[in-house]
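Every number here is computed from the coordinates shown, using simple stated rules; none is lab data. Predicted, not measured: the structure shown is a model, and the values here were computed from it.
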Structure I
Amino acid sequence: MEQFQSKELNSTSAKPIFSSSALRQLIIPLILEQLLAMTVGLAAVIMITKVGEAAVSGVSLVDSLNVLIISILSALCTGGAVVCAQYIGRQEIENARISARQLVYISLFFSIAFGAVLLCAPRFFIQLIFGALDETVAESARIYLLFSAISFPFLALYNACAALFRAMGNSRISLYVSLVMNIVNISINALLIYGLKIGVLGAGIATATARAVAAVLMMLLIRSKSNVIYVRHLLPVRFEKNMVQSILSIGIPNGLENGMFNFGKLLVQTLVAWLGTSAIAANAIIGSIFNIAVVPGMGMSLAVLTVVGQCIGAGDYPQAIAYTKKLMIITYLTMMAVNIPILLFSGPIVRWFSLSPEAEAITLQVLPVIAISCCIVWPYSFAFPNALRAAGDARYTMIVSTCSMWAVRFGLSYLLIKHFQFGLEGVWYCMIVDWIVRCVFFFFRYRGGQWKTKTVLR
């Protein structure tokens, strides 16, 4: 990564906060971790295709709802990671440890609340969100939703601890735990779906068990006093008002942004459901491949939070700017490395899935366009705004992302499907337009420098 050292970074008088070696040690595990995280859901989708399109459709619909909940929980972790990173940048280690404990409390509270609500009436929420479904699809969705809801507190603990390790600049721990989680998930999926042949029930059990194992491991590891930030005693529960406010000042806008964004995606999923079972199945496969396509960018976006957050905490804005440029260059290169092969080999990739001819044709039409857009537009739409969030400018990103999601992605998709008889391709093309709108607004916000005036720590 030495070749990407920016002129601005070389010209700063202060010692670089992150060396090239430190960046490698942060970035590479983050990308690998994101890849492993994606395979948890992908493994379920691949294995469940052998059960039938109804099962695939049910699991994919619930996954859309899961993404909504998980994104809110992850957003809260983002708030905690920014606060901890800034405290580390300030060399206020004890405050960083206190804020870490507050993050665990907040994550558990929200995850238990979300899980409890869904457990009370799973079929009601499925019908409320997705409307009338084929009975087989609805039953598959209900079963998978029950186990997903049970697993939310475990997932919240894993995400909170992973965010804390990233804030310290240590992304290897979450990588190793993610690897264990994937091994457990795939093994149990294979046993229950292929061996015992219990279909969607097996996928649900596998996902919940894997997340529970990951949570236990993370909580054991975060207790070690060898960590800069450690969490040893959660009881008695004691909320620190200033810490909670600091975390929520990032977490709530980011959570609202992610929540509204993914709720919009959920409603788009409802539009897709209008197009029939083949469109739902094709959308599930495109979504699974897309999740792999953005893995490098997701990893890089987390790196931006950590690196820029520590720079802001140290009060070094020139280094914050320099590292942002450096990390964006790396983001574009890594996104190209993944998406160009997807573009070139889209045919063999799609045929690997057991799809009907109609669903396969739809997938082959959309996938190349998505791969190209991931190389050009996605990094500036999703990785770059984390530099703004790391500085505390989360409200602006929330407003832009939410408005673009609803006005462009959902609104335009509705028009194309309802009034212009577009198929699934219209939904995904609207998504790309949404990305472009975000790019424009984030670019001018960064150039304007308003993000430098925001504060997080109180």
Structure II
Amino acid sequence: MKKIILLVSCFSLLYACNSNKSKKDNNEVETENSNQALIAEFETAADKDLLKKWYPLVIDKEDGGYYSQVTHDFKLGEEHNKMVVTQARHIWTNAKASKRNQEDSSYLKNAAHGFEFMRDIMWDEENGGFHNLVNKSGEPIIKKGEAKTAYGNSFAIYGLAAYYDASGNEEALDLAKKTFRWLEEHSHDKKFKGYFQHLEMNGTPVIRTAEMASTSDIGYKDQNSSIHLLEAFTELYRVWPNDLVGERLEELLLIIRDTIVNDDDYMNLFFERDWTPVSFKENSKEEIKKHYYLDHISPGHDVETAFLMLDASEALGLKNDSLTLQTAKKMVDHSLETGWDKEVGGFYDGGYYFEGEDEITTVNDKKNWWAQAEGLNTLLIMAEKFPEDETNYRKYFNELWSYTKTYMMDQEQGGWYEWGIDKTPDAKTAKKGHIWKATYHNYRALSHVADRLREMR
């Protein structure tokens, strides 16, 4: 009898093991099939609905570079001043697209076209550095206090490094190196570290004065130029592992992680030279809202920066960098807790912790395109790194993708709206492109997500 019972028990155990294995195998197959379907969606969204709508439409064959203004139905607009940021982003997008679509030579040609404009027109031969803004034909447009910017030159480096990586064009790498050295000479703050954002034509940092409007950002250091310098130096360091580039990259990573990100797990936006945050917290609500641009909580920038910090840490080869990873996670968690629309999904533009109030107040509930794009990328990274976390990042990722397809992507005309149409229905007929909006955030998110999903299978 004992032998029979033992035999039955063994069979039962074997059945249970096989059953569990079968369930596990089925779950893995289901996950793989789901990822395969998602990969196809993201590839289509990147190629057919984005790249093919923008290029070659915005290639300016008359004056060089890329057209700036695109209407809601993908026709060229009338205003085509060219900002170094947008021109460089087009170069970056096309360079990256050329590596993912090597059978299509047009993307590398598009990137080369942009590079030539940057080299021949936007670089200041007399003073060095890139002009921030030129008109369609390439004549500089000088705005007081921001003839040149660290932000603009950071994107120049970003685009040039990516183009070199795709093409092997040494001239592009040399220009990226020259830009880095120009920033090192003129913009880098030797005393307090980091970089001065606003520069005169000759590279002299713009010093803030009492005469400047309280709502103006001129003369402040800021998170936005800092995170994009981090991004640019990461791209540059991967193709040119120079010691000084590595040193400045790590310096920026530590400033962002340990100073710009505050103890409440979100970033302050603007700073005095010594990194004292610009705050209007002790002022009236009216004054705070008046200075919203300078002082608010930006969930989009927080989720974007979480990715950029992790990317920089990886490029630097920092092993077991748990502090950067945990800081990134806390920033994402705070953004989900305080800046996420719990009804339909998506990240709000911004909020504020008013004095005496326990909960955050959503000050601007509109949802911009770039925050949703960056959110897709970062949430999937969090899902991969913390698969068992109670936050369930994969659920949020799925919800954000659903939101993006429904309210951010134009299913009729293609491309992305500037604002989610759940909160901003007028965005349907607003411009698809201008000097602050092109293809960089969208394409990076869509391509990164597709690649990461492949790795996660």
Structure III
Amino acid sequence: MLYMKKFLSLLLVLGLLGSSQVALAAEESPAPLPVWSHSILADGYSLGLFGDEISVQHSQTVTMEQVEALAQTVEDKLALLDLEPRPADGTALVLDTTRGGVMNALYQEAAAYAFPGVEQGPEAFMTSVGALAGDGSGLHLDRPCTVLEAAAMANSLILNLYDRQDAGSLGLLWRADNGRGNVLYLLGSIHTDRNNLYPFHKQLRDVILNAEQVSFELDFNDTDQLLEFAALQTYPAGDSLANHISPALYQAVVQAAAQLGMDEGTVSQYKPWALANSFASLATLDETSSENAMAIDLYVNAKAVNAGIDIGAVETYAFQGGIFDGLSAEYQEAYLDASLAGYEGMLNGEAADEAAQALAQAQQEQIAAMFDAWKSRDPDALAEVYGKEAILNSDDELNSKLFTERDPGMIAAAAEYLETEGENTFFLAVGAGHMVGDTGVVQGLRDLGYTVELVPVP
């Protein structure tokens, strides 16, 4: 149970667990992406419509295999809306790699349901929902469709149909007000990804895009800090992991790392806490997780970066890394042992021993419950599964560092945004564990006299 509480703490309070950034900003692409595409990159990636390959494939003609994959994603996302099916009209549509063929393939998935206007046919419907647009001289339905154009059609179709149904993940979102024109939106994040997390509800997407600055625990775009953090995770020359943990645990780590494609020479360079965090993060995923595995805060960051919004941070990688680097050697070894057991329990399933199976099952159930609470904007449900008070009252070495040494800084940073001169709209996304409870950011701002309310569900 101790490991479970520690693990949930990490998911809900520590930004570095979600710090593996995907290359979504247009300027990072080896082949420049067209300006019109910048607004779809975060959503398209998070929905699984494309991966990192989009940077080099975007101008290529889409293949039928890719068209079929996009149609399958649309089908899967629309099925989650739980709508009444529409009888097939029997009309045969041409499916090929032209813009018109891609339009038809995606339209067919929408036409399985009685969306308003779907009976008008592919061109009229896809245009009406913003999934099909021209360049001022026509729709060019006979022209070969590029990979990016096809993904954009699918992306717009999913988002618009979700918006029409008032659907999508709501997020744990609060609004703080200083009474003089400054507004701060607070998003409690979970530093991992789970299947069907995306798309976000339009309300949440709009709040992100309407902010003048979007801030996080860490600046995921600061490459210098990332390099410093990478250095902090490894031993100096002449030292290695084998010198700091038991031989049995060392061999278990080497064996597990080999399954991930890491050789012994590489894994031996890392400190116990760094490996423990990695195994803990991997254990959050399950067989339904998106291949892109885009954590909430990384999505928000990509959305803001590609919209040209200023990015801020309230902590540094050195600070968060120092939390773990300062743990006792005994604690680091125990943490690595427990994290590895949780990961192996998830990985091996029924082949794992009973204790590992039970740990993995409990872990998956609690993560699922956290995401359900997050998606429905239910902080009470999150608080019930999370149990922050019990975590704070434990004698675990890490807990005080995660909360009591950080919550006050989070509150102070939030108050500073609210006290900025003028009338501004800010957005701050930090671990949900920092938002809730008597010592959290929400209550802390209220204690300072600010109005903080949960944003009403649309």
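When Rg/Rh (Cα atoms, Kirkwood Rh) is calculated, the result is 0.95; to which of the structures I, II, III does this value belong? Write down the numbers at each step before the final one.
Numbers: I: 0.95; II: 1.02; III: 0.99.
The read-out comes from structure I.
Thinking of I, II, III, which structure, once helix-only ellipticity at 222 nm (-39500 (n - 2.57) for each DSSP H run of 4 or more, over all residues; to 500) is computed, gives back -16500? If you can, show how the numbers build up before the last one.
On the way: I: -26500; II: -16500; III: -14500.
Attributed to the structure labelled II.
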